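Right after this note come the structures.
Please treat every number below as a calculation from the coordinates, not as lab data. Values in this document were obtained by computation on a predicted structure and should not be read as measured data. Cβ atoms are built from the backbone, for glycine too; each structure is taken alone.
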Structure I
Amino acid sequence: MTEETSQITGGAHLARALSAEGITRVFGIPGTHNLEIFAQLAAHGIEIVSPRHEQGAGFMADGAARVSGEVQVVVTTTGPAVLNALTALLQSFTDSVPVLLVSPGMPLTHPGRGNGLLHEVRNQSQALEAVLGDSHRVTSPGEVSLAVGQALSTMRSGRTRPAFIEIPLDLIETSGPGWLHPAVTRPLPAPEADAITSAAEALAGSQRPLLIVGAGARDAGTEVEELSDALGAGIVLSSNAKGAIDDEFANSLGAIGVLEQLPDLLTAADAVVAIGTELAPSDFWPEPLPLPDTVVRIDIDEVQMLRNARVTHPIPAQAKASTIALAQELREIRPSQQTESATAWLRGWQKTITAAAADDGAPWAQLSAALNDFTVSGTAPVIVAADSTMCCYYGVQTGWKARRGDHFLYPAGAGTLGYGLPAGIGAKLAVPAARVVAIEGDGGAMFTIAELAAAVQAQVSMSLIIVDNGGYGEIRNEMADRGDTPAGVALLGPDFPALATSLGARGLHVDTQDQLLSALKEAEDCAGPTLIHLTENSRAAADMLGSSSPPRLPEHTAPIDQKDLT
């Protein structure tokens, strides 16, 4: 602890504590109850990014946290603002992303059953705790610094997840003494030698091993590839692990959690090493996953050893150190013929998986191809901020070839819509040198399309691709597959390029893969965002953009020949 300070406000304690912890940017919207917080943030030189909705603020912070690996901060006002942000914080929670939400709350002496105060939520902190688990309502101005230190200590140690700090609104402008409480980061646990030896011995004789790698191993890409070489094992990635290894790596199977062939692959395997992954149904859709008798699991969260798998060899430790140690031991004890046999088995499955992914992703093949051409056209990392939409999980997730160091930001756990654009904005602000492409469907885009204005104001150079199928295409297909008449899914969409222009962004419409590639390259040289609109060629689009659907508002460019962009 530092020396006791002079009397300063709760808002000043917050700004000072954040600044001392290296926080240089917050995402948020000022309100009647948090004016002192924003005044102090500005006084301490902390940049304020202004979204158009608190959900956008949360998604921006989430995107920035995923690509930087650092805690990001959202500041809102009370009541509806906090609840607006909560959806984004749920997404961060389910995907283990470190976002700190700070807001005012009802005064210390507020009546327990309320009295109709503006933005009143009687148990706001409990509502947040029900979702996030980590919620701290402070009771004095000086406790604000303690709350920041405690929250960041937890968020920077072990498994990262969001947290919430509530400051009663009467304390924000009340002065009181306090100390700085620097966050204390616990080193990630190192693997125990006996656990590594036991796992290596169990894997040494495997004929058909697989690695299943999640975002918890993003910083261990090289080591994962080395372990794969030592075993001759194929690598299956979760969606958010794309970019941990190079998709062109010889043993890569890709982010194939959506493919129906995944259970057959796992049934054929005789050993699995799961590294930094929940093995969750939101990442690996066919469930339950038929895992083999030998399951080695590496995770910094020991509780994960008891979820979604019967683990025979738990290694509750850091991904990088554990993977290095396991690879070294295997190279010493595993017969080379075993590795060669495993590699031969893998090559057959790679052909099967490649064909299946191409079939599932056919409607978006040229979208993925244009992204691949764009990726190799430069050396800067590419960040694809995806939405929970068919063109992303069936198309880009398997069709885009990410290099090691690229990122695929995907809202896996909560499956929120409208994530792509604001997450892309946050990612670009966190890594200015990156080439950022957000991808959304026409339905999901409307959830947060107003954040284009925020990107214009912040001069965020990025692309937003909107793949238009006339509404909620996946839900339309599910209705049809049930034998129902699709209802409530066809949408009256705007002229997206004209909408972008009205918000101060560039907007254009493309017909072909070459036009899309050119548009992506041109967007790199613009000071603000570029919206690129295209029409999907799929059964959902054929239905919802047909004559029986609500009419589309007139395009400001010539209509697309849907055969050109499949």
Structure II
Amino acid sequence: MTDFGALSIAPPVLAIVLAVITRKAVLSLFLGIWSGAVIVTGGLGIVQTFEWIVAAVSDEFQATILVFTLLLGSGVAMVWNLGGTAAVRDWALERLDSQRQAGLVAWGLGIVLFFDDYANTAIVGSAMKDVSDRLRISREKLSYIVDSTAAPVATLGISSWVAFQLSLITEGYESAGVDAANRPGTFDVFVSSIPFNMYAILAIVMVLLIVGSGRDYGEMLTAENRSWTSGKVTRDEAVPMQDVAGELGEPPASTPRLANFFVPVAVLIVVTVATALWSGEFSPVAFGGDLLAGELSAAGGELWDAALNASYEVALMIGSFAMVASGFALAKVYGIFGVGDATEYTIDGFGIMLTAASILVLAWGIGEAIDALGTGDYVATIAVGSVSPALLPALVFVVAGVIAFSTGTSWGTMGIVTPIAIPIAWEVSGGGAAGHTLVAAMVGVIFSGAIFGDHSSPISDTTVLSATFTGADLIDHVRTQIYYAVTVAAVVVLLLVVWGFTRVRPLALLPLGAVLLAGLVYLLSEIDASRRGIDPVSASEAQSDDGERVVVAGTEQED
């Protein structure tokens, strides 16, 4: 319990409510930080406010992510001016002639780029934005697809997320007082926890259902109907987090080339992965020796250990720098522009990221305020106490979701809840095999709840970056996505309650969850569309004057 008690939740609640009401994320976040400073200092709190903002920028991890974000903006600007974006748009439009196809491609890219959620949002958002615009997919819809196939995918594969998760499992068992000799291997617990990470798995399924069916409900239905019928991929008053065309103008490249898109993106991926492995002390010599000797398990172990020990933030920074450098090289090879112009485009790229960078800094700043107030500890302590083992997983999922929503951080939520929930799970289960089973369930639901809350929060960095790289208005992204996030979360709570009372294998519950989601998507889209008097499905395609396919709700219509 903290000294500030219930007051500790005031700053994040104020920031979130103001952001939703005013749609002014920067102002709302700043006022949230300021309110926290007033509570802590008991005075005006101006100095404390800016100390927290400076502390957010001073943090090594966050400063590195900030540099990565700015460099990636330069990479996007370079690809734009090289004509790479136009080439991909033209190439894709020859092959993708419906919203469904474009959505499935974006979903597939999100699954493939599993190694980091930041890189995932950057690559998929940048690659699909122009294509989705021409097919009249709203920016809100693209942001949802990108956001819901970033962190959920990263938490299930080899990534920085898994490395962090493994450390938390060890910490949780230590907090429970369980000796290493009396517990399963950390990785075994992680594998056992994956089926309980139901939100991550079902969020990926939900995107597939929404894209495949073409059905929408809630604020997303409004956004999609606007886009289908008017061609406006953002609402009139929206403030996109990034507007490449508006800020950079027409690219100087007269001949769009696919290489000018795929080479920089390939460089980003290859250099990022290689740098990550290098930072994790991967030894190519030892790896090659194990392969030559036929020791496949040893070679796999080398690779796995390097991936878990990698510094992904540094790798992303170096990878984005290499992307910019490849743009300089391509401009020279194809004679598109010189070094002077390339330098100007690099600086211009910083500019298109200023809004995102500002919001990231303020989101981290309110995180500093929340840490000082002890918000996460307060919520976790009052919510997770003596409770039936049957209901504990569902309760922890909800609590983790509330904390992540309030604080805007998945990792912070995991770090707060894990040392509290795992000892409680061990105690209420009586230890032994039942204890290890419930601990694995706790690990999965903590990660699951953290991602759910993070998806629903306008002060989350991954939410900010998803809106940034798809060119969406941040608050519009949150307002439209939250309907789908809450739907998945409701199904997850139901499944966790069922598991708590029956102890049926969690893998058997996931197909049931997918069926429930499919039914809810159909039912809610029909009810909401009927209430609004519009079509819930963008099913018809029309041929535009210039030969491009566009999707218009309910009717065949020329662009």
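Summary of computed values
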read-out: Distance in nm of label points 7 Å out along Cα→Cβ at positions 121 and 257 - structure with the largest value, from I, II; value: II
read-out: Which of I, II leads on distance in nm of label points 7 Å out along Cα→Cβ at positions 73 and 97, largest value; value: II
read-out: Origin of the derived value -11500 (helix-only ellipticity at 222 nm (-39500 (n - 2.57) for each DSSP H run of 4 or more, over all residues; to 500); candidates I, II); value: I
read-out: Structures I, II, by FRET efficiency 1/(1 + (r/R0)^6) of positions 225 and 433 (r between Cβ atoms, R0 = 25 Å, to 0.05): label with the highest value; value: I
read-out: Origin of the value 14, where percent of Cα pairs over 45 Å apart was derived from one of I, II; value: II
read-out: With relative contact order in percent (Cα under 8 Å, 6 or more apart) derived as 13, matching label from I, II; value: I
read-out: Which entry (I, II) yields the derived value 5.3 for distance in nm of label points 7 Å out along Cα→Cβ at positions 313 and 449; value: I
